[in-house]
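Listed below are the structures to be examined.
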Structure P
Amino acid sequence: MPFHHKVVFIASEIYPFSKTGGLGDVLGALPLTLSRMGVDVAVITPFYGRLSTGEFKLRLISSRCPVGYPWAPITAEIYMADYHGLPVYFIQRGEYFDRRFYYNTHDGDYFDNCERFIFFCRACLEWARRMDMAPRLIHVHDWQAGLVPAFMHFWRQIDPFWRDTRTMLTIHNLAFQGRFASRLFKESGLPPEAWNMDGVEFWGDFNLLKAGIAYSDLVTTVSPTYAEEILTTEYGCGLEGILSKRRYALRGILNGADYSVWDPGNDRYLPCTYSASDIANKAACKQNLLDEMDMDPTLANRPVLGFIGRLRRQKGVDLLIDILPELMRMGLGVVVLGEGNLEFEAQLMEMMETYPGRLYVRIGYTEDLAHRIQAASDIFLMPSRYEPCGLTQIYALRFGTPPVATNRGGLKDTIVPYPDPQCTGFTFPEATAESFLQSIRQAVDVFSRPEEWNTIVHRAMRADFSWERSAARYLEVYRELGIDV
């Protein structure tokens, strides 16, 4: 039986097996959507110690795949799962991936992250090298897979097997670059000519994301607006120079939402379902959560604001903390789900004691609670300082929870702001506490007019950000590379 795939995705996360955020969601949906559209596609990802296999059985298909990094005898085990017809291959090497967390602990990044993901990139390519035919496209994601296009650029010149293989990098968040000491470059296996300002070198350091940007045939980001923003000094995170140089190869494609998972009409996590044609049960979902969290019963008739996300400055959680006392004075309820910066976690937990029954904070992340907060909240908060795409605001729209968000990146591309006649939410131009509070006040004011509010809710729920639309755009970009899919 022939063993090859036309398109191979390489990424460090894929839902439902592994996930820390939007990257995992994207990889759990985009390849599967392409597969259902008839594309011959597969995914390669790490076999983590905390891998969630659930209903999908993993089987060992290779016990000694040679990798050659950092010493010639090193090998990887390859496992495989059938994810609704999509082949997912897992790279296993215990000392690199059998850990409690994927990339870091509260104390910081793992000291050997560079070695871990050099190994991962090389193992992925060695596994692909054992296929009967080379993939036509290798589509990599973020810094953890950023070295793959660099290896391919140089290997194509000496190995006929890779001659017709093209590469594409998708940047999910430019701020996370995989920047390491220069000495690690010497152990990567890349040739010396890769070490220059147009290659992997970045202010004297070894930059894995820059490697992907420099050597991919095409580079994409997860929203059109973010593709424009990262060309500027404000959002380019120091890489605006090489991105501008490769502007001709840069595309912005908006992420989609997996409505088989994120839809209140068929959501297995909700106490009851509802839809745009009948939203009555949204109130029941709200009451259920208020009871569960022992919150003030009067909030059943007052706006409850939801925040789900990493507790770090990028997400604007500090802005939320700054205005929480005023939100409490306004008689609002606030529910927060997330983890991240220990100082922000401590501040929120302390404030929950100050405002019992009005503020509820859960440190951590659970999929079921995220769904129930989306359904129970009246307004969704997303005060990000920058947001490459954002998925939670797209989920909030489908759950009939109009967002209040900064007018940045994918937020700008997905939310039609009030008072536009076709509005689906509320946006504000500057990531400041004052602008954020003013936008919340505007939303609360509209909430007090039920007929106008319900019109916005119904319109938000009917907005279509399905993966089928996004996947069709990816197919267009694949064809730009001459790949017939």
Structure Q
Amino acid sequence: MGETSFENICIFHIMDGLRDGLSHFSHPSRAALIYAVTPDSPPRICDPQDLLRGHEPKLRDFYLYSNKWRESAACGSRMHLIERGEPTVDLSGTISLGARSKSMCYQMWFTEEHPDMCSVGPTKRWLEYAAGMLSQNFDTRDVMNLDTAGFMLQHCATHAVRDYIVDERSRQGWLDTQIRVYPFLDAVLGVSGTQEEGAWPRGRVVVVEPSQLDQVRFICRFPAMEQPRLVDIKHVRKLLQAVEETGRVLVSDGQRVLGIAIGPMPGSYLSAQFSGTRGFLRLKDDLVCSFHDGSFHSSNLRANLVQLEEQLLETGMSLESQHSLLQIVSLMVNRVRDRKHGCTLVIDTAEELLTMSGQHFEEPLDLQESSQLKLACSLAKLDGALHLDARGIKLYGFGCLMDGRSVPGENRARGARFNSALRFTAEHEDIVVIVVSSDRPISIIKNGVELTALCHFDQIGGLSRPPLLAEWIMS
């Protein structure tokens, strides 16, 4: 097999596995690579889904008008990452990671930074795996390994989370640790999928460094011979019932559950917060990732209202009013999602409010008052939409009906709420509708168009040799 053919096939398998793995860990994701095989090679770019389109000026200035990226090109047989302080290119909306090795002089990987990520750390570790695979395969030149490389990159969520935790704890000074992270992560996924008397787990499990246990405020401790092992999923699930909806936590040393404690935890501890069918993994106070459906994910599970914010900027409302409205709408949407019942919010931005059929009040509810906001959240359970005055931040009605003529883009799979919102907004230009589904997704709709529709990128086909960066920019 020729050098060029191997290069094409190697990059294709690694990029396709990386893209597929990240799309399951986060939202649909793209990946791109800029690389140079030898110290004197011109940079080439592989960007089959146009992730880097729009960044041409920065890429041109960094890679074509400067040679700083070639500094320290000579390196040993082992791959090393391009660290902070070394010349690198930062592109808004992307996560990047670069590396150098003897077999691949320079490589810089890119993927999307989604706005709802708990942390970019696990994704960076994923890019590190891709860089390592590329260097290794260019070194061995064994085409039989390429299918395996792509497959491995599809299933790296647990490894990426684990490596990020280990790296962060090492950075915080915990190099000599007795905590084994993999067993804890396996236990978290096992417990999260285990019901007890029909109920999903709730409560918190904390893993503390054994040398720090004397600083834990234990309420009770279990005898050494009766401490449940973390791998005993059913036992741990039963014990969680003792700390549900309380400030108490189960404390572990990474292998066994030692007892029940309360108060702040010492050192660089790990914690898993179980909240029914989903939960969050933290390193001290920092979110690492979420978990649900038997796997880890990057999403913080909060509603993303960026599209609503963009629409409000065009209304002429004061920035203070926009901020207040966004906070209130975010609270209502997240509360509805947590309770797992759908609702529809009709946000009226017109100077003269639309008259909607439904249940109204003698005086509208002021949503900036806590008690009335709580009432509005309860009214969201009823069939029909909530009619909100965006400018006054008040609730004018509930149980409201939306009607309209059929429009393109209707989707029977999305239900009556979604399709009614498409029809209604198509006939009322000053209306923005937020549809919250009972299974957690939200849709923001205006002028008969869903603004939050996910992009479905085409599958990567077989690649020809990646073009020179200079040619790509010129095209």
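Bear in mind these aren't lab numbers, they're just calculated from the coordinates by the rules spelled out. These numbers come from a predicted model, not from an experiment. Cβ atoms are built from the backbone, for glycine too; each structure is taken alone.
Matching task: 26.1, 80 is the computed value of Rg and Dmax of the Cα atoms in Å. Pick the structure from P, Q.
Traced to structure Q.
Going by distance in nm of label points 7 Å out along Cα→Cβ at positions 66 and 258, which of structures P, Q comes out largest?
Working: P: 3.7; Q: 4.9.
Evaluating distance in nm of label points 7 Å out along Cα→Cβ at positions 66 and 258 on every structure, the highest lands on Q.
For which of the structures P, Q does the calculation of log10 I(q)/I(0) by the Debye sum over Cα atoms at q = 0.11, 0.16 Å⁻¹, for residues 234-393 alone return -0.64, -1.00?
Q
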